[in-house]
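Listed after this line are the structures, all set down as C-alpha cells.
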Structure P
C-alpha cells in the first residue's frame, strides 16, 4: 500500500471530524465504527489513497462504494441499539456491512454479483467480522427464510420500496432506502407499526440502480 497504517488512521480521524462530526452524524456507535473500520481495505490498492475522501469510488461491476457521510447517515437513520439483526441489500465492497457488523449483533447482506460477494466476504473475514454473512441473490426479494429483521438498509436505488422488504421488517423496525429515478433519488426512512408503514424523505442522493424482480430491470 502507498501509505502505512498510521497514515490511514490519521486519514480516518480526519474523515470523521471533517465529513461526519461537522455535519449531522451524532450517534456514538456509528462514529466509533467509522473511526475503526479500515475503509481502504474495501476499495482496492489502486484507490487506497482516495479511500477517505468525501465521495463515492468505483469497485468494479459498475458498482460503487458510497461516500463515507452517506454510509454513516444511513446507519444512523436505522437508530440501532446494538442487539439487532440487520438485512443489507447490495453488499458491494462490504464496507457498509462492516460498519453495521461493528454496531449490531447480526448482519445478513445480499449481493447479486457473485464476484463482488466473494471479494466482500474475503475482506470481512480478514477483519475478523464473524457476525456478518454475505448471500448471493436478488436483494429486492430479501431473505424471507431469515425474517423478520429489526432493520433493513438498501444501498442501491429503487423505483419504489420493494414490498418484500417491508414485509420482512419486524414491528417497530426501520428501513432506509434511496427511491426515485435511475439518475437521482431521495433517501427515505420507513418505519413499521403493526401492519402500517410511515415514511419520511431525508436528503437527495444518487445511487446505482437496484436491479431485481421488485426493482429495476437489467
Structure Q
C-alpha cells in the first residue's frame, strides 16, 4: 500500500508539472523575444516543484522526474524496484498531463503558441542533437546537484522545496531559448508523444541528455560529499 501511494503521488506530481509548466508555455509563448512569456514559463515550472514538494514530498520524495530518480538510485537512496515504479508512474503522469492539455486547447479557442504541446526542440541550438545533448547535460547536472545537496541534511527540509523550485526556474531561464529546457525525460515524453513529428524525432536527446547529466551529478556529489571527508 505504501509503495502504491508513492506511485500515485509521482503520477499526480508529474501530471501537474506538465499541465502547468507546458500549459503556461502553450498559453503565453516562451520564445526569447517574448520576454514576459519566457519568464512566466520558467516560473511556472519552478513553482510547480515548490507546490508539489510541500504536498507530495512526504509521500514519495517528489521526484516527478526520471532523471532525479536515477540520481537517487545511484546515490543509494532508491531501490531498483522503486526506480522502475517511479519512472513508469512519471511517464504515465506526463502522458496524462499532455492529454489534458490537448483536450483543453483543442476544445477552446486559445492557440497553442508553442505549436506542439510545449514539447522540447532543437531550434535554439541550430537543430544540432550534439549541442542539444550538451545543453541538457549541463542544465540537468546543475539541477540535480542542487537537489542532492539540499536534501542531504534533514534540517534543510523546510527550505528544500523552495531551493529546488528556484533552481529549476534558473535552468529554465537559460535553457528555454536553447532546447525549451527538458532536464526531465517524462516532461519531454508526454508532449512529444502526442505532438508527434519533429518533437518525436528529437525525443531521444531529451531522454539521454537528462539521464547523463543526472548520473554525472550523482557521481560528482558522491565524490564531494563532506560527510565522507
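Structure notes:
- With helix-only ellipticity at 222 nm (-39500 (n - 2.57) for each DSSP H run of 4 or more, over all residues; to 500) derived as -7500, matching label from P, Q: P
- When Kirkwood radius over Cα pairs in Å, for residues 31-70 alone is worked out for each of P, Q, structure Q gives the greatest result.
- For 16.4 (mean count of other Cβ atoms within 10 Å over residues 47-54, calculated) the corresponding structure among P, Q: P
- Highest-scoring label, criterion being Cα Rg over 2.2 N^0.38 Å, for residues 135-206 alone, among P, Q: Q
- Structure (P, Q) behind the derived value 27.4 of mean count of other Cβ atoms within 10 Å over residues 87-94: P
- Origin of the derived value 14 (relative contact order in percent (Cα under 8 Å, 6 or more apart); candidates P, Q): P
- Value 2.9, calculated as distance in nm of label points 7 Å out along Cα→Cβ at positions 39 and 191, assigned to which of P, Q: P
Just so you know, all these numbers are worked out from the coordinates, no wet-lab data involved. Because the structure is a prediction, the values reported are computed rather than measured. Cβ atoms are built from the backbone, for glycine too; each structure is taken alone.
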